[in-house]
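Just below sit the structures, each encoded as structure tokens.
Derivation of every value follows stated rules applied to the coordinates shown; laboratory data play no part. Bear in mind that the values here come from a model prediction, so they are computed numbers and not experimental data. Cβ atoms are built from the backbone, for glycine too; each structure is taken alone.
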Structure 1
Amino acid sequence: MKNRIPLVLLLLVSFSSCTPGSGIHERSGQTLVAGLEGNPITLDPRLARDAYSTRIIPLLFHSLVMQDERSEIVPDLAQSWEVEDDRIYIFHLKKGIRFAHGRDLDAGDVKYTITSLSDPELKSPYQDLARRIKEITILDPCTIRFELEKPHSPFLSQLTIGILPRDLAKERGQEFGRRPIGSGPYMVLRREPGGEIELDLNPYYSGKAPEIHRIIFRVIPDDVTRIMALERGEVQILQNSVPPDDLRVLARNPRIAITTRPGINYTYLGFNLEDPILKNRRVREAIACAIPRDDLINCLLQGQAQPATGLLAPSHWAYEPDVETYSYDPARAESLLDEAGFPDPDGPGPKPRFHLLYKTSQNKLRRWIAEAIAYALSEVGIEVEVRSHEFGTLFADIQAGRFQIYTLTWVGVTEPDMYYTIFHSKSRPPYGANRGGYANPDVDRLTEQGRTLIKQDRRREVYAQVQRIIAHDLPYVSLWYSRDVVACDSRIKNFRIFPGGDWRSLAVAEFCEE
């Protein structure tokens, strides 16, 4: 009987856990170091798409509205708002909000931020928001009116983008993302590309000053090094960057607290649909049937995930459970490859049906996942070369379409309009995230329709159809929804997990001496 996962990977998982360190060093409580797997690409809210950037941005910027821990839209900069005729939104801004360089934030900054999204030189992935707006009118420094071309149901959720100071953003241009200035509780004090980002208190912050005065985000790509840094006290908190097999060791350390909860982060295998091999749907289905997903979850992820059926997690109001799924079935995979015109040239011999290049990050767990999937595909006659890259390089390649297959994770998807961003035929980068070149006129029509509907029950019907079509067409192989995991110094209190794992609750967390 063929092994589902190579023995070497099982041994690696069994013996790779770090040796417990000497404990967490005593610190002043005024500085906190958070470990990151990868380097944030930009801290300009208009350009950030990668998870490492978008998770830090809420500490630096206010937005008109924000999503709370239940993914509901709540006020942020906005004190309140009214909606007229499903097309006109009037926002009343809170008074006394100041940027970190001392200037008051006003409606002009809001208008500048949103209109700048349509600047062709900026190439913002959020420019569709600006295109939906017919007119922005400043009624007074604290009141702004948006008139949409037509009703657009995701409008409020799209206004979670951080608001920039128009003077500095214009002056610095695309360099703004390196040393940004916002109105959030922190500002960037120092940035070392690929190394550290150091945040200090915004001296003009309008809210309660954070107990933690300084935050250092330290990029530590290697899992062993990152876990040892937590155990030694060089890092005080890790969020969604703890390898599952290390949780058992960390749980035995009384100075480390571990919090988990069901997550919505969606991991998938992506295809380049313009590739002559992968454009064949039978090939994509064969790959889906060749992946032992349950074994990967139980072994490599130590059960810290649940099988995924699509972009939206089961807890989402628009989740559709009745979609096509693809169980592990290597015999069916081989049959589908034969039907697709890729017979095994020498039966059980060593010659493959075809070759694929699989791109992933340098993260240890990601490499193991890629190697395990590559091994499973080799069992049905597909030879796979795995290449791991630094995250910035990997992300640039994916955005540019320089791939055949890859794995990434969509973080914190709460708005079903993401189906437009990811799968509409006009959403190719840099204007969206349709990186694989998927095109289906029915999905185009339905995702456009979903944007015009305001009532949730009608939106649910439309997105149920979208989910069924996507599950059949297989532009992605859905892998799993991972659990949210935070491992931190046990003296850190009041840190709350937000959908997608952003860091905003560091502004209200504190060190408590024990």
Structure 2
Amino acid sequence: MFKSTNGGTSWNAAGSGLPQSVTSSLAIDPRNDGTVYVGTRSGVFKTTNGGKSWSQADSGLAGAFVTALVIDPKNPAMVYVASGTDDSLGLTHSLFKSINGGTSWSQSDSGLAATSVRPLALDPENPDIVYGVVSRNLLKRTVAGTVWSNSLSLQDVLNVAIYRQDSSILYASSAHGVLKSTDRGATWNAVGRPGLGIFIYTVAIDPQDANTLYAGTSYQGLFKSTDGGSSWNLAVSGLPFLETIGLEIDPQHSTTIYALVNGEYDEPPNYRGIYKSTNGGASWNAVNDGLPTEPWDYIYVSALTIDPKNSATLYAGTAIGVFKSTNGGTNWSAANSGLTERITSLAIDPVNPGTLYAGTLERGVFKSTDAGSIWNAVNTGLTTLSVQSLVIDPKDPNRLYAGTDGGGAFAITFVPDLVVTEFQFDRTSVVAGGSFSVNISGPNLTTQTFFDVRFTSPGSNVSDVTLNWQKGVAASQRVPAGTATGTWTINGVRAHEAEADHTGAFFPVTATITVSP
């Protein structure tokens, strides 16, 4: 802080008492030029003697990074600040107000919809309860409600994890360590600060044990607790001391964990990417073969999701779309047809894992119904296309929630997908001129559903398609006289409600029947 009293001809230091940090904003009392407020990375400071000395004036702000400051010209005791933290952490601004010249502050942004929400989480036992991290605060509301209420304020919250088997247990990662709630976020207690990292970026709970936790930190490594956070130990053998920005635990084998590691531009490129542990964090290995290094010449992975029914299948969000592994991360290949954007978040349908959603930095939400082969935008109703978080309702997988950057939170309910899970003939052979029955199973299929089939005829390796081959999930089929004898194979089925709609994807099946003379 410097001051000039001669129109800028000369300057003198005027920062006695100010912290050695960035001074990001300044406001002069319009009725008393000796009273000045400054916003810094560590709160608000005030002078009443023209800068000769400064004192902290941020009770209620908890040392927030203040980015803007303004004084009411008609009532100088009323002061407003916009606060937040470094944008690289994904946290933007909240508004605070003081009515007593900075002696105390209270949050003043109720009703503001243009907020940045990252991440979102749903109560797995009661998906009507939604949690969202907004500007360092953990907020909570019910889907039927209209107001978000503070669950955890002014703790620099970055992430929240909910225990799947008892959703009253939550853990939050923050700049001040790990916090725990056992009453669905009504009250919180600090349970320890792993390492000396500036931030605890993420926390994950073992799906089988609420007392086993993993915490990813800023340049202090990954930590593990087996006593609910009371004590922590490093779990970094083979893992670089960089930013652990994401953790995913295999839902079927909880000792298998994936860590997403990022770092500064001048650090070795091969340190970044995905690391895997198969022994509960005791040791780690990089699993990046096939992942892209564009556009920054190092591996960038922002999101990871695991197929809940086949944990060897993984999807990773990168700077140029989604990549897929079918062998637990050993190898990766592009799964980004129609989607070559920077991915911010991923979500996978727990009932039909072939349906996935990807949030992007600038183009909204994309959906794939064929395990990542083809993606299409699904942005109806979104007022901003910068999507930072996605979560699927565990009890209604057709309902998707999105947290955006600057637009608030959104929800959409899709028309249930017509998915074929089983195709069966009632016999293995039939004579030409005879008949057979077919049964088709899958969620949301009815007596009014039309089915197209893809098949190969006897002696052919080329597939043909018959449209509207059957209506209804159970039907009798007649074999016309003169039908070629030999084995006929159905290798794909497409379901659709409208008779003329043949735009969906074929679901792979294998069913054979032999036609005899």
**Prompt:** For which of 1, 2 does distance in nm of label points 7 Å out along Cα→Cβ at positions 231 and 311, calculated from the coordinates, equal 2.7?
**Reply:** 2
**Message:** Can you rank 1, 2 by relative contact order in percent (Cα under 8 Å, 6 or more apart) and just name the one with the largest value?
**Reply:** 1
**Fill in**
When 1, 2 are compared on distance in nm of label points 7 Å out along Cα→Cβ at positions 103 and 319, the highest value belongs to 2
**Asked** Given a computed value of 23.5, 75 for Rg and Dmax of the Cα atoms in Å, which structure among 1, 2 does it belong to?
**Response** 1
**Message:** Given 0 as the derived value for helix-only ellipticity at 222 nm (-39500 (n - 2.57) for each DSSP H run of 4 or more, over all residues; to 500), which of the supplied structures 1, 2 does it correspond to?
**Reply:** 2
